[in-house]
1. Supply the structure label, taken from 1, 2, corresponding to distance in nm of label points 7 Å out along Cα→Cβ at positions 7 and 55 with the calculated value 2.3.
2. Comparing mean count of other Cβ atoms within 10 Å over residues 23-30 across 1, 2, which is largest?
3. Between 1, 2, which one scores greatest on Cα Rg over 2.2 N^0.38 Å?
4. Tell me which structure, out of 1, 2, gives 2.8 once distance in nm of label points 7 Å out along Cα→Cβ at positions 15 and 31 is calculated.
Structure 1
Amino acid sequence: MDEIINEIYQLVKKKMREQAAVERDAYTEIVDETIEYFMEKGKLSDDDNIEFIKDQLDEMYESATDSMADEENEY
């Protein structure tokens, strides 16, 4: 489960950078979109604990925004 959460998290961070989205609402929306994408691709199913995955990703919000800030400071 950790591997799929990390995979989703990496894609969420990429989308955040592309959309310059740093607010929590935008993050939550991107998480939802990304989980739907993974479900469409068959990487997740209704059998997976989607709420647990969302909770884990929600807890990673500050890490994602910190990561984006660090990347901006590199330039």
Structure 2
Amino acid sequence: MIKDIIKDTLKKKTEEGGTRWSRTSLTMFTSWIISICMATADFTKNGFDFKVFLVFVGAAISTKLADSIGISIVNLTNK
């Protein structure tokens, strides 16, 4: 199951029908892991910080908005 998730989210299909690692997805994944580790270290040292929470919520919302706008643009260009 984990291999399927990795293949679906961190790899993209090539024109030849195969898959290759997506540099963008790998960069996003790495930055999220680092951010989560830093937030966890801050939480264990200083306790809950509402500003850190808001940054994570803002990042999640902006990522979702960027994805939906990108999908809208792709749909408009394919018509």
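Readers should treat all values here as calculations from the given coordinates under stated rules, not as data from a laboratory. What you see is a predicted model, and the numbers here were worked out from it, not measured in a lab. Cβ atoms are built from the backbone, for glycine too; each structure is taken alone.
1. Values: 1: 2.3; 2: 3.6.
Source structure: 1.
2. On the way: 1: 14.8; 2: 11.6.
The structure with the largest value is 1.
3. Numbers: 1: 1.09; 2: 1.44.
When Cα Rg over 2.2 N^0.38 Å is computed for each of 1, 2, structure 2 gives the biggest number.
4. Values: 1: 1.2; 2: 2.8.
Corresponding structure: 2.
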